[in-house]
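Presented below are the structures under discussion, each in the form of structure tokens.
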Structure 1
Amino acid sequence: MGRMLKSLFSKGIILVLALTMLLTGCFNSESASSKQGSGTKEKARYEVDENTPAWKADKKESTELTWYVNADWFNKEYGNDTITKKLKEDLNLDIKFLTGDDTKLNTYFASGELPDIITIFGGNSPTAQKAATWALPLNELADKYDPYFYKVAEKQTLDWYQLKDGNTYGYPSFSNTEKHYEANMIPGMDAFVVRKDIYEAIGKPSMSTPEEFLAAMEKIKSQFPETVPFGFRGFSAAGDTGSLSHFLQNHLGVPITTEDGKWYNRNLDEDYLSWISTFNKAYKEGYISDDNFSDDNVKFEEKVARGDYATMFISGAIQLGGALQKNIASNPEQKYIAIDGPKSTKGNEPTLSQTGISGWSVTYVTKNVKDPQKAIQLFTYLLSDEGQYLTTYGVEGETYDLNAEGKAVLKPEVVQLRDSNPDEFKKKYRLGEFWFFGHDTFALEKGQNEPVEATSQITDWAKGKLKPQFILENTDPDQGTGEARSLTNINSYWATTLANMLRSKNDKEFDKLKADYEKFLEANNFDSIVKIRNEKMKENAKKLGSE
């Protein structure tokens, strides 16, 4: 998701979206499909050409589509800002945006009076899994009305969203494929960082082995007693394990599957637990503050902004960018830089990961659509370079120019308005907010991007270390099942266990906590959860063509 969006959503909206994903889907599928539009029955009103986007051939003067977005906070304005004004002009299209929450969405389904287009959050939600009952296959729409769609849509993403009937109904935003990972166009955001002034003062030591790490912490505590030697994003009552869970596991290169390709419980990995034990030793020596286990993200970021931590393991450098920038604005010498830090005791290389192939929001054309031809044209347009330039940079000559290298550069007056009056900028230009088919890599590839002082070195360090984990996506038990309820309890128990292991009094207590976790797994039907995960991993492998 783009930097502007990440800043917005990191302040609490993600919780709303999580609830959306959990609750969406309680609808009457028969009612939803009882009143259908023309679907793909009508013939194309223009000559279909696989080498020409259909919107350029369609001479229909005006079409209006209703588009429901399952988020109350979405801006419903259309035709007044740079993006939607150009969209309206190019496609001869008026859009009436509707917004709401799960209650409103389920009312639509119950009544059968569906809008033309629907955007939800959660491509593995019950709503998404039942898409065949209420949405039109994008592949059928493309075959009949706009085969150019296949030139701009990612095949791997289409395959990933294919349902058991062989059709693909929804297309996501921010879906990263193997191609995007291989091109090193995805910014890494998880790293071990150290305050540059402290790092230099203690002799730039290696901190890659447990012994080296503890020795460095001792030096920091001795020479910089006003700082906390080691910090990390903390824990929450909801079962969040902060940055010392899968983020650290990725950093250590803990395998995501067993040697025979089955699901692997990384929480019990020997390599990972050896570092948790090392951090426990650091806690007992006073190198980790108890506040790390109680501070919320706001307090954590306030301390980062002050440079209170000498070293940190962070997840989400971009989201933390504001605090990191405040820190160097006040004290430039305190800039946090990424170093290798803790490494695998078994020689594994880091396997960092970011947004996967499932993406974020997912958009569908419903069976009630009044003009299916225009609907698929809209998808094609927004996925194409023309649509991506528009939604990312606006209109060439109006809001951006291309430099000598062919990179998009926002005009000075646009940048000035963005920095001085964000509200007016959003109202006038709307750049970065029309995200339905957005992709981070477009801006990185097509734009001239000024490095962000606080995070550029951190993301540079991560280059070449990111590996996709598509095989693990959407492998949790289906919502509402007994296994799903068991998994919620297990995740909560692990969060408590991990926090207690980090603060255990001795090795005996540490080992007992690990043993108690294993017993809890056994008592909470974990074998059935693993079985479901392995079955879903097989389905994922088939979609990825790697079975």
Structure 2
Amino acid sequence: MELRLASMVALAAATLALPATAAAMTDAALAGLVRQRLDGDRTGACMAVAVVEKARVARTFQCADPADAARIGPDAAFEIGSVSKTMTAALLAQLVAQAKGSLDDTLASWLPEGTPVPEWQGRPILLRHVVTHTSGLPALPSRLGARSMDDPYANLDEAALLASLGDATLAAAPGTRFEYSNFASMLLSYAVARRAGTDFETLARRELFAPLGMDTAYVNQRPSGARAATGHTPNTRPTPAWRFATNLAGVGGVRATLDDMVRYVQGGLGWIDAPIGTALQATHAELSAQPPMGMNWMRVPVNGRTVLMHEGGTGGFSAFVSLDPQRQRGVVILSDTTWNSIGSLGSLGLHLVDASLPLGKPRRAVSADPALLQALAGDYQLQGAMKMSLRPRDGRLFIQAEGQGEYEMGHDDAGDFFPLALDAVLHPQRKADGSYGFTWTQLGAVFPAVRIDRDAPPAPRLSPADLAAYAGDYPLMPGFSLAVREQDGVLQAQATGQGAFPLAATAADTFEAPAYGIEIRFQRDGAGKVQSLELHQGGRVMRGTRQ
């Protein structure tokens, strides 16, 4: 259940895009766009999609295979995953507006007395840090107690959540680093319900769902008129629903139909006269700049406008919601298939936000190049995880993790391999020296792989002065730049509107950020001074000259 920020390239395109004239979307036009993106996609996904404009709402229900159309419909309630966090933020904002608290309250003051909440050198976690993912708390609580990642939150109760705070330490002052934390968001869900004096589902229904007319939205108590859609992995297999303790469900446990989410967008744009309206608007204001965030909303620059976005993903569902206050327009995408491992719904979502952004195309299964299969064959260590072997056989790739069985991989025309029996993606990466590595994506985490069956050339040993020679600002597109800095003996890069990330030297003038699939190659002029760089990511290359 990860927040899926748009990739560097997508955000750069959003900044660069030329203004587009917005005409009212029709049902037929929307259906055509979704079919263009989805038809025949190897994930087998079905989607409910709406473009919300003041004059009308365009809706469509589409499946990669039209024969699956019965899986979804107007009464189908989807898991919306982390989009639920924006609803929790609205409930918090309403409590603040009612003078029942402040964003500058400490998190500890909203929890039971005596709860051990970590601090950094006397600096406490504030509520504003929680809603901007700068609390410093880890992604998940230490006492999650997951027995299966098919339903990872099912065994976590309030006591285990609060006890996990006693196991946590902060690595930096709250408010200084963006680190997405479902742990912190579950604490907020619990704290908001506690401060309101009721359980989270009752609070959400009373203050948000009912006033906005979201009549079939729910957490654990399904109302009449709604049927729970079945979730799927992106290899077309049904998968169990995720369950949450009621008071922790504000992290990602809301289910809603397409029309429920249309009403939520209409409320967020101020078109529904309801007491929650002021609080919904309050969640939009910028609270942090790196990356730009409101209260659990990403503030994304698109064609000179600021568009509020959030994506959600559970084990079997994906969701995308955007609000464009300047255009008075919103987008909702609900899918009964998780697209976490393949980049989530950003491609379709961003195109519906602004037609000048690329729509993308379906991923279709194709045969892999035999030369690529041979280049990938070998033994690898996944960073922070298991060892894995890759073996080609009969024109196909097979993987085997240490101590596990062998899995056959499919291959798609986006260049990725995927296990036919489980939800994961192997993304090959061609390095500067012509060799290949890969990243392995599973359960929302990305694991860089290091080859261990042959000796790798030693990485260059660079002093802080050597690293400082690369420092500078490298514009990659108008309004989109990569800042490179040496800090404490580490080279770091930071793209416009995003957080900094470390770079590791792999060869002369070549650095990698394996977790992001990024390779940066610096070029020097005739005098040997660093002059420019190339950023390689996902098969794309962006170039910038140092300023």
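Values in this text are rule-based calculations from the coordinates and carry no lab data. Since the model is a prediction, treat every value here as computed from it, not as a measurement. Cβ atoms are built from the backbone, for glycine too; each structure is taken alone.
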Problem - Top of 1, 2 by distance in nm of label points 7 Å out along Cα→Cβ at positions 47 and 511, largest first - result: 1
Exercise for the section: Work out distance in nm of label points 7 Å out along Cα→Cβ at positions 135 and 335 for each of structures 1, 2, then name the structure with the largest result. Expected result: 1
Practice task
Figure out for me which of the structures 1, 2 the number -5500 belongs to, where helix-only ellipticity at 222 nm (-39500 (n - 2.57) for each DSSP H run of 4 or more, over all residues; to 500) was derived from the coordinates.
Solution key: 2
Completion exercise
Note: Rg/Rh (Cα atoms, Kirkwood Rh), for residues 111-430 alone at 1.04, derived from one of structures 1, 2, originates from structure 1
Handout entry: Structure (1, 2) behind the derived value 15 of relative contact order in percent (Cα under 8 Å, 6 or more apart)
Key = 2
